[in-house]
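The data blocks that follow each hold one structure.
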Structure I
Amino acid sequence: MYADGFSFLEEERETWRPFEALLDLSDAELEQPLEGAHGWTGRDLMAHLGVWIEWWLNIARELAVNPVSPAYDKLEELGRDWDNQGDVLNARYQAEWAALPMAEVRRRFSEMPGELRGYLTVVPETRWLKDAKHLKSLIGNTTEHYAEHEPDLRAVLAAARR
């Protein structure tokens, strides 16, 4: 699918870029619930995307120094029961991020995608780019996931008149 890691990293960066507009919204705009975005707020969208980026950031940290990742194994285990547990898990993560100060939400949302890209540059490509299961999970939790939530982003930005 990708000739090299740089190709993925470049695509991920470009796919993520529109979501950075959330950082330009005021705290009040980020807290406004919206009909067109699952009833989420901009903050909820930041949390939802951030959680799954954080999963892969932890996986990349492990793969940078080991050929296996316990975090990946746990994520894969969660995926096996996603139909029964997905909504519960997403609600738990949303509540965890809702308890964070807005400054911390903004920091994580601002820093974690770049940190993930940075770690992936030091992970041997055989451990992510050329590992079909890892690559599928990475894409599913980044570029494909971002695309799924583009309508939510548009709704949040439209409500803020951006």
Structure II
Amino acid sequence: MQITSILVPTDFSEDSYYALGHAIEIAKHRQCSLTILHVNHDESMLYHYLSEKEYAKLKQGALDDARIELENLVKRFPELKEISYSYHIRRGIPYVEILDELDKNPVDLVVIGSHGRSNLALKYYYGTTVEKIVRRARTSILVTRTPEKKQQS
């Protein structure tokens, strides 16, 4: 399989960081580019409860927070300095935006964590985001699962 480009969606959860670690290793080994995508959830329903100024501030704050998190990834993953990578921020429903990103900017591989920030039971999260991407994407998908931590006795 020829891999020249990889997309890694992230919600800044441990599972998405685990997936990013795998993607970085693949990108280093294959000498390919890596795109990191974060989707800010659509908070438009809050528009009805906040003033325009408060809503704009909230929206900009979420964008700024995401940008800071993405810029700081190189501290957590110094290996990023060894590969060609970029990051994007989109706003909306995560699986819709991820699929739209794949349509507009096709890649050879998507690496995504099986659980997200919501950390709901696997059947609930997997059925809402990851499964929708797996079912609809026209590219290869690697779904990673963070190893369970051993319980202290």
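Read-outs throughout are calculated quantities, based only on the coordinates presented, and are distinct from any laboratory measurement. Computed from a prediction, not measured in an experiment: that's the story for all the values here. Cβ atoms are built from the backbone, for glycine too; each structure is taken alone.
For mean count of other Cβ atoms within 10 Å over residues 7-14, the highest value in the series I, II is held by structure II. Out of I, II, which one gives -22500 for helix-only ellipticity at 222 nm (-39500 (n - 2.57) for each DSSP H run of 4 or more, over all residues; to 500) as computed from the coordinates? Traced to structure I. When relative contact order in percent (Cα under 8 Å, 6 or more apart) is calculated for each of I, II, the greatest value falls to I. Here mean projected area of the Cα convex hull in nm² is compared for structures I, II. The highest value is that of II. With FRET efficiency 1/(1 + (r/R0)^6) of positions 15 and 55 (r between Cβ atoms, R0 = 30 Å, to 0.05) computed over the structures I, II, the top value is the one for I, the highest of the group.
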